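We did not get these values from a lab; they are worked out from the coordinates using the rules stated. Keep in mind the model is a prediction, meaning the values are calculated, not measured. Cβ atoms are built from the backbone, for glycine too; each structure is taken alone.
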Structure P
Amino acid sequence: MIELVIKKYLDENLKIPVFMEHQNKEPKRFVIFEKTGSSKRNRTYAATFVFQSYAESMYEAAKLNEEVKKIVENMVMLDEVAFVKLNTDYNFTDTETKKYRYQAVFDIKHY
């Protein structure tokens with residue numbers, strides 16, 4: 001399951017917590033990621049993932065987003081990953097919880 005590969009990779013390469021869903025008690029800085037869609041062609045899977053970078057200010061969320069983008073792009077070095085492409089990224093501050101976050105959307109082909 002590619003989600004487990006990504007989780008392990010992020011845990012090993014980011015110095016902050018990485019979650020697949022919100023927690024009851026969350027730190028000031030963390031990343032949440034999820035798959036938003038997928039397909040399969042010729043035994044290769046394609047999936048779209050969003051990576052949300054949370055921080056205590058807009059500036060820190062933007063910086064964390066840049067770090068996450070670099071790390072995710074380097075996942076192409078993993079045997080399970082064939083292709084990584086940044087689709088888009090943007091300010092995605094949560095107005096309901098008033099938490100600063102950026103969101104990066106990636107297209108990832110994997111085996």
Structure Q
Amino acid sequence: MDIPAFINTFIIISNAYKTDNYLELWQDHAVLDDPSVGQVFKGHSGIKNYFESYFIGYKTQTRLVKLYIISDNKAHIEVEFTGEFPEGKIGGIFDFTFKEGRIYKAKADLM
């Protein structure tokens with residue numbers, strides 16, 4: 001798996017607010033844990049809710065700051081979020097675990 005290319009695609013799709021394409025990047029039963037919003041989102045329905053609420057809803061744009069490849073199926077990224085939320089700009093992270101070329105598990109948080 002080409003993790004840098006995948007992360008680039010993830011950010012492009014996120015910034016374009018393409019929900020169906022965003023969900024295609026995730027395993028059907030993936031889990032996304034985001035302590036900054038106090039929720040764990042499960043499966044496509046949960047992840048769709050997360051994406052539509054926190055990305056589309058706040059017109060969030062994501063910029064990659066740093067990519068750390070942990071192993072052939074794990075990566076950590078630092079990002080900068082801008083959007084229509086009180087801070088206007090804030091740092092964040094994603095820790096990804098990949099399976100069969102898609103996201104299997106993720107932890108997202110604000111910095």
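Starting from the value 36, 29, 25: which structure in P, Q was Cα extents along the principal axes in Å calculated from? This value belongs to structure Q.
Looking across P, Q, the calculation of distance in nm of label points 7 Å out along Cα→Cβ at positions 57 and 89 that yields 1.9 traces back to P.
In this comparison of P, Q, the computed figure 16.6 for mean count of other Cβ atoms within 10 Å over residues 49-56 is attributed to Q.
Starting from the value 3.5: which structure in P, Q was distance in nm of label points 7 Å out along Cα→Cβ at positions 41 and 97 calculated from? It must be structure P, since only it matches. Looking at Cα Rg over 2.2 N^0.38 Å, for residues 17-80 alone over structures P, Q, structure P comes out largest.
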